[in-house]
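So, here come the structures, one by one.
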Structure 1
Amino acid sequence: MKEEKLIKILFFIATLFVLSFCLIPFLYMLIISFCKSWDIFSLKEIEFTFSNYIKILKDPSLHCLDYIKNSLIISGISAIFSVFVATLGAYAISRLDFPFKFSILLFILASSMFPQISVIGFLFKLMKILNFINTYQALILPYISWSIPISLWIMVSYFSKIPKDLDKSALVDGCSWFQAFLKIILPLTKPGLVSAGLLSFLFSFNEFLFALILTIDYRARTVPVGIAMFQGLHGELPWGSIMAFTALSLLPVIIIVTLFQKHIMQGLTRGAIKE
């Protein structure tokens with residue numbers, strides 16, 4: 001009993017430490033966002049106010065809502081297309097027998113491990129030739145290609161756990177390959193689809209380098225670049241406005257994660273069927 005009690009105490013302490021490590025910076029950000037003082041290192045005279053939120057919402061020169069809108073559109077489209085391509089590829093890989101199948105998967109995964117800085121110069125030249133600079137396309141296309149590998153691996157792990165007999169049974173019942181995939185196989189991979197889509201969405205939403213190099217102004221810039229450009233636009237660091245903007249931009253992500261939490265956990269911890 002003593003050993004079990006000690007394990008519970010250690011587990012509680014470890015959990016408390018992890019929660020504190022994750023939540024304290026977030027809580028500090030919220031405090032600064034409601035704080036009137038600009039000094040984030042001195043909280044002696046805290047005066048709570050909503051002026052920071054009012055400023056970023058009403059000041060047209062800040063374009064905060066434009067940045068959030070751009071991030072949501074770009075991230076959403078990138079996630080949908082990356083998961084769509086990865087799902088088709090994963091279904092083909094899990095159902096077809098061809099040489100070097102595993103090697104192809106490893107090659108696709110390895111292609112995503114190249115640092116972004118190594119390709120940004122060539123990517124900028126390509127987007128300039130296509131006249132895509134400072135457009136949604138300039139970010140959507142790289143984000144799709146960059147998030148496909150992880151989405152593909154997630155979906156392959158799901159499709160590989162679904163027996164091929166389900167496909168054969170559907171064909172015997174009169175379904176085509178596409179109908180079997182759409183009506184029978186795909187619904188079983190719903191947790192994997194949600195997990196892959198959310199990971200792709202978060203990558204696109206948080207990505208900084210591509211958004212910095214391939215965009216020029218608020219018409220295509222995303223939230224990370226918008227936050228980074230606060231100092232350059234105003235000649236100072238208005239920490240209250242920056243933290244308010246950050247907190248506001250996190251709200252859609254928190255809502256999405258909360259809504260799909262159940263499917264996300266299933267997608268990351270187990271397959272679509274029980275073995």
Structure 2
Amino acid sequence: MKKGYLDLRGHQVFSFHWRGRKSPVLLLHGGLSSTESWESSIRPAVRGHEIFAYDRSAHGRTGSRNGFYHFDFQTDEAIEYIEDIVKQPVHIIGWSDGGIIALHLALKRPDLVKSMVLIGTNFSHDSDLMFGQEPQEVNLTDEERARFAKTSPDPAHMQEVIIRKAFEVWATEPNLKTSELAKINAPTLVLTGDDEPFSNHHTVDLYEALSNGRLGIVPGASHIVVKEKTKLMNTLIKDFYKNMNFPITKMPNLRKAKQEELMAESELNQG
């Protein structure tokens with residue numbers, strides 16, 4: 001594994017790279033988080049792939065800069081990273097905010113997205129989201145302050161600024177509509193705990209809006225499903241990566257029309 005700072009169009013971004021022979025996977029961590037907080041839990045699911053990851057601006061070991069945290073900004077940053085560092089289309093695994101960025105990416109630059117795994121992802125802030133208001137107080141523990149001082153290149157006072165900015169953004173973003181999500185063609189696994197900060201109905205709406213989606217709701221898990229049900233989560237992701245073709249099932253319902261269309265095309269080609 002290779003890690004360290006690299007220049008991303010004038011900004012120092014902390015990046016990770018694990019070599020592999022299979023097509024590249026980009027890991028996008030959650031909000032107010034970092035690559036190091038979850039990479040060891042998720043990498044077993046994509047073992048053998050070339051894996052890239054980076055700490056977004058104002059996260060982990062990457063400093064803040066003007067415009068940070070808004071999803072348009074974070075999406076553009078991801079595009080820059082894929083274009084300049086990976087240099088080819090990627091499979092994306094995004095957790096929470098990372099999944100939201102993946103959705104924006106798939107809409108803005110579908111040519112860069114081969115597939116998506118969306119873990120604990122909401123597509124609209126209007127979803128009974130528990131993060132839907134700015135915190136009245138930011139009470140940081142000594143451990144949290146020490147961790148920020150050890151990793152972030154930002155001055156100490158920025159820790160509270162970043163947290164407040166995150167809650168400010170979460171109160172008004174994202175703003176995607178199901179009609180927009182329907183335009184996404186990339187094979188997608190919507191993976192979630194059964195007790196997320198938003199309703200399961202919201203997760204189902206996301207899954208049903210996608211033209212090539214699969215849904216996995218992990219029982220007895222929360223927004224921290226990555227840590228709570230790591231083995232089961234990785235099993236589901238591995239299964240998804242084995243075959244990303246449109247699912248052909250024995251008793252289709254939601255997929256019936258598309259499945260019949262594909263089977264008719266197959267028969268025509270064979271004939």
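Every read-out reported here was derived from the displayed coordinates using simple, explicitly stated rules and does not represent laboratory data. Just so you know, these numbers come straight off a predicted model, no measurement behind them. Cβ atoms are built from the backbone, for glycine too; each structure is taken alone.
Okay, here's what the table says:
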{"read-out": "Top of 1, 2 by distance in nm of label points 7 Å out along Cα→Cβ at positions 33 and 137, largest first", "value": "1"}
{"read-out": "Which of 1, 2 yields 2.3 [distance in nm of label points 7 Å out along Cα→Cβ at positions 57 and 201, calculated]", "value": "1"}
{"read-out": "Mean count of other Cβ atoms within 10 Å over residues 25-32 derived as 14.2 - corresponding label from 1, 2", "value": "1"}
{"read-out": "When relative contact order in percent (Cα under 8 Å, 6 or more apart) is computed for each of 1, 2, the largest belongs to", "value": "1"}
{"read-out": "Value -10000, calculated as helix-only ellipticity at 222 nm (-39500 (n - 2.57) for each DSSP H run of 4 or more, over all residues; to 500), assigned to which of 1, 2", "value": "2"}
{"read-out": "Per mean projected area of the Cα convex hull in nm², the highest-valued of structures 1, 2", "value": "1"}
{"read-out": "At a computed 6.4 (distance in nm of label points 7 Å out along Cα→Cβ at positions 9 and 217), which of 1, 2", "value": "1"}
